[in-house]
Every structure is written in C-alpha cells, then in structure tokens.
1. Please compute distance in nm of label points 7 Å out along Cα→Cβ at positions 27 and 59 for structures P, Q and give me the label with the greatest value.
2. Please state which of the structures P, Q yields 17, 54, 25, 4 when P(r) over Cα pairs in 10 Å bins from 0, in percent is computed from it.
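Where a number appears in this text, it was derived from the coordinates with a stated rule and is not lab data. Since the model is a prediction, treat every value here as computed from it, not as a measurement. Cβ atoms are built from the backbone, for glycine too; each structure is taken alone.
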Structure P
Amino acid sequence: MRIERSEDRSESGPSDVTVRLTAWVHGHVQGVGFRWWTRARALELGLVGHATNQPDGRVLVVAEGPGEAVDSLLRLLRGDTTPGRVELVVDDTGPAVGGLVGFVER
C-alpha cells in the first residue's frame, strides 16, 4: 500500500524555476537497487542531487532542477515501478540551494 503526503504544489511556481526536492522514502528501499534506479530517473530528467541510504532504512533523495522535472521524479518515486517496496514518501519542495553536481548514490 502506498501512502502519499498531499501538498499544494502551487508554491513551486512556474515549471522553469529551479527548485529543490527533499524526499524521505520509507519502505523496503535499501539493498534492492532503489538508489541506482532513482539516480537513473533523475539523470534522465536532467536533475542534480543524491540518493542516500539512512541508518533507519529510509532513503533520502535530494534533487534540484526545473519544477516540472522535480515533480516528475516525485511521481516516479511514488509510482509502481520502483525497486523494492515504497510505503511512504514524505516530501518538501522549496527554492534551490545549489552546490550539487551530477546525481550520485551515497
């Protein structure tokens, strides 16, 4: 079962504005290729950032790029094609911070 946090995306503004997504992905998402899959999707969308395993079993995804691409990645994270089993994605989207190069797995 997938549970989503509903959020008004109108704060993201126009789709060409660069934004930062911070998403905490809960479920069985470590040791199943989830970070690699996330990196591949993010690079396809032209995003920069990282997917990082957390000690408690979650994966932290930080991605920056155009608002439309960031929203697409978030939809993919909540979709049915992810490796493993995503139970919950808690996300926050705000202004880009910068300082990210490429998209890496940590």
Structure Q
Amino acid sequence: MRDDEDGEEIVRLTAWVRGRVQGVGFRWWVRSRALELGLAGSAANLADGRVEVVAEGPRGKCRALLDLLGGAAAGRPGEVTGVAERWSEPRGEAAGFLER
C-alpha cells in the first residue's frame, strides 16, 4: 500500500451498514462526512436493505469514517444495527464521493 504526503498509509475501506439506513438520508450524510475527511469513494443502497460504503484515503481518516458509521454519531439519520468492514489495497477512486 502506498503512503500519503504525511507518511500515512493509503487504504480502501469497504463497509456494509445494516439497519434502517435506506430512504432516510443516510447516503447523503455519509457523503458529507467523507468529504469533510477528504476521502474519495461512494455510498450505495443494496437490494437487501444495507448500504455499502467504499472510501479511500489515509488509514486514520478511513477509521474515523468507520467510527462515525458504527458509533453514536450526532445527527446521523436512520438507525444502524451493525457494520461489517473489509480493508484492502486502494484502487485509485476518482476524487469526490458519490451517492449511488
């Protein structure tokens, strides 16, 4: 894995968020938090009711997003009942963060 200009490892986080997370503004909220952290990626509804979040950037900022997804984040819409995660090599996501 490569490092950013500060020497922090660049990673790809894929998180699957369970709960009441569709139709409540959750993807928009995730996009806003990810952009605040300077991450690239996307948030997409899945057919089974989960939201898949893909984020690339420094490991610490991806970890911060993961903490927001699963923790008691102020203003987070919906209700999260669980988060599964996978860490991998970055693929070079385009700049920005998309709602899909």
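1. Once distance in nm of label points 7 Å out along Cα→Cβ at positions 27 and 59 is worked out for each structure, Q has the highest.
2. Structure of origin is Q.
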